[in-house]
1. Which of the displayed structures (I, II) returns the greatest value of FRET efficiency 1/(1 + (r/R0)^6) of positions 163 and 203 (r between Cβ atoms, R0 = 25 Å, to 0.05) on calculation?
2. Once distance in nm of label points 7 Å out along Cα→Cβ at positions 91 and 195 is calculated for all of I, II, which comes out largest?
3. When you work out percent of Cα pairs over 28 Å apart for each of the structures I, II, which one comes out largest?
4. With FRET efficiency 1/(1 + (r/R0)^6) of positions 19 and 139 (r between Cβ atoms, R0 = 25 Å, to 0.05) computed per structure, which member of I, II shows the largest figure?
5. Between structures I, II, where is distance in nm of label points 7 Å out along Cα→Cβ at positions 107 and 187 highest?
6. When relative contact order in percent (Cα under 8 Å, 6 or more apart) is calculated for each of the structures I, II, which structure yields the highest value?
Structure I
Amino acid sequence: MPRAITGWIRRGTLDAELAALASILIESGLPLVVAAMDQSRANGWSGAEVREALGRTLLTCGLAPVPHTRTPAPVTVDAGSLESVLARMPLLSLDAIDEAGARIAIVVVLGPDDRDGTWRVTAAHLLRPPLRDGHGHLQRQGPAVLATWDPAIRRFEHFAWAILAELAVLIARRAGDLESDLAARTDLLAGLVAHRVEDPGAVRLAIEAARTAAETAPQRH
């Protein structure tokens with residue numbers, strides 16, 4: 001099983017763009033939920049094994065571990081769709097919404113590819129916070145699709161661009177800065193995959209170096 005996010009990308013479980021988006025949002029504090037069916041099995045891995053492993057990788061790929069603490073464990077669930085996740089985790093449902101936006105989360109759903117048996121992210125979603133209308137009333141927002149795997153064209157389709165401004169607000173960033181950072185992180189991960197860099201420490205150092213360079217660069221306006 002891959003130890004670094006680049007290994008998951010090379011195996012086609014997700015692509016560089018989705019990995020870049022998820023890692024940036026996670027680094028900025030958004031919770032992660034990873035779902036896969038326990039009964040599913042592909043490439044010798046069960047749903048429980050693959051969701052735990054990918055979740056841990058996403059949580060740690062861009063952030064150095066805190067000394068004397070355990071590796072953070074992802075929230076995982078035995079489910080094969082967003083609907084099943086919400087049914088099994090009522091606190092994430094629309095009915096549990098509150099002013100603090102407690103239901104904000106990235107939900108990644110995994111499943112085996114019927115054609116080649118590869119574990120893939122079939123869909124990634126953002127559970128969105130409520131909005132206030134002009135009268136001060138809370139307005140619920142349905143989940144947004146960040147990316148899906150299209151089996152017909154054998155690639156991931158990305159939709160985060162449609163809510164980029166909203167994502168930027170959630171992590172206290174400018175939309176233009178987030179767009180630039182997402183493109184840079186995507187290129188970085190794709191380059192590491194091309195050079196078969198699959199040591200978790202090396203990947204993390206590359207991400208940290210790029211993040212430091214971006215933070216010290218002149219601010220864009």
Structure II
Amino acid sequence: MSLIPDDKKELLKNDFKEKLVDPVKIIMFTQELECRFCSDTRKLVQDLATLNDKLTVEIYDFVADSVKAKEYGINKIPAIAIIGKKDYGVRIYGIPYGYELQTLIEAIVNVSKGKTDLSDKTKSILAEVKSPVHIQVFVTLTCPHCPAAAAVAHKLAIESDMVKADVIDSSEFPDLAMKYNVIGVPKVIINEKIEFVGAFNEDLFAEHVLLGAF
């Protein structure tokens with residue numbers, strides 16, 4: 001049974017037809033026996049790939065394909081890496097369902113375009129980032145404000161080779177949520193030293209990324 005309703009599939013087909021530019025590879029890491037949401041995540045991305053011929057899916061076992069996991073910097077599952085003309089560092093950990101399906105769709109579209117609608121001001125701030133920055137955005141599937149924060153993080157990664165962005169479902173990774181004291185979402189952690197809660201506007205988000213680079 002598909003996780004995507006038929007009416008939603010039709011909307012997505014039209015959306016992808018209109019917006020996808022270059023091919024996108026959805027790379028998913030799983031381990032079906034020991035991962036609660038891995039099977040559903042696999043079905044979801046495989047369903048999505050049937051909606052447009054520019055989308056392909058590769059499924060890897062987190063343990064058996066550990067070399068491939070290391071290549072993509074994957075350290076937990078379920079994990080999705082969204083790859084376009086290059087690897088922009090766009091990652092999703094946990095099943096992207098509920099409100100987070102929007103995060104996955106927007107990431108696919110932006111990776112396919114290889115560019116974003118970030119403002120010139122935001123891009124100029126990003127141009128100042130000269131050292132690696134790792135963004136972690138903690139979300140929940142029932143949070144209506146989380147996709148906005150997740151989308152900005154992924155856009156920053158697409159626009160800057162220095163930035164990588166992980167969107168993490170805090171309920172699927174409780175140990176990480178505890179480590180970073182995730183009480184409210186979206187919660188953003190930048191390079192383990194800067195954090196904030198809420199969906200900041202893009203240029204303020206970028207300012208925090210710049211601070212995190214120092």
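1. Sorting by FRET efficiency 1/(1 + (r/R0)^6) of positions 163 and 203 (r between Cβ atoms, R0 = 25 Å, to 0.05) in descending order puts II first.
2. On the way: I: 4.1; II: 1.8.
Comparing I, II, the top value of distance in nm of label points 7 Å out along Cα→Cβ at positions 91 and 195 belongs to I.
3. That would be structure I.
4. Ranking I, II on FRET efficiency 1/(1 + (r/R0)^6) of positions 19 and 139 (r between Cβ atoms, R0 = 25 Å, to 0.05), first place is II.
5. Details: I: 3.5; II: 2.0.
With respect to distance in nm of label points 7 Å out along Cα→Cβ at positions 107 and 187, the highest-scoring structure among I, II is I.
6. The maximum falls on structure I.
A short reminder: the numbers here are calculations on the coordinates, not readings from a lab. Please read these numbers as outputs of a predicted model, since none were measured by experiment. Cβ atoms are built from the backbone, for glycine too; each structure is taken alone.
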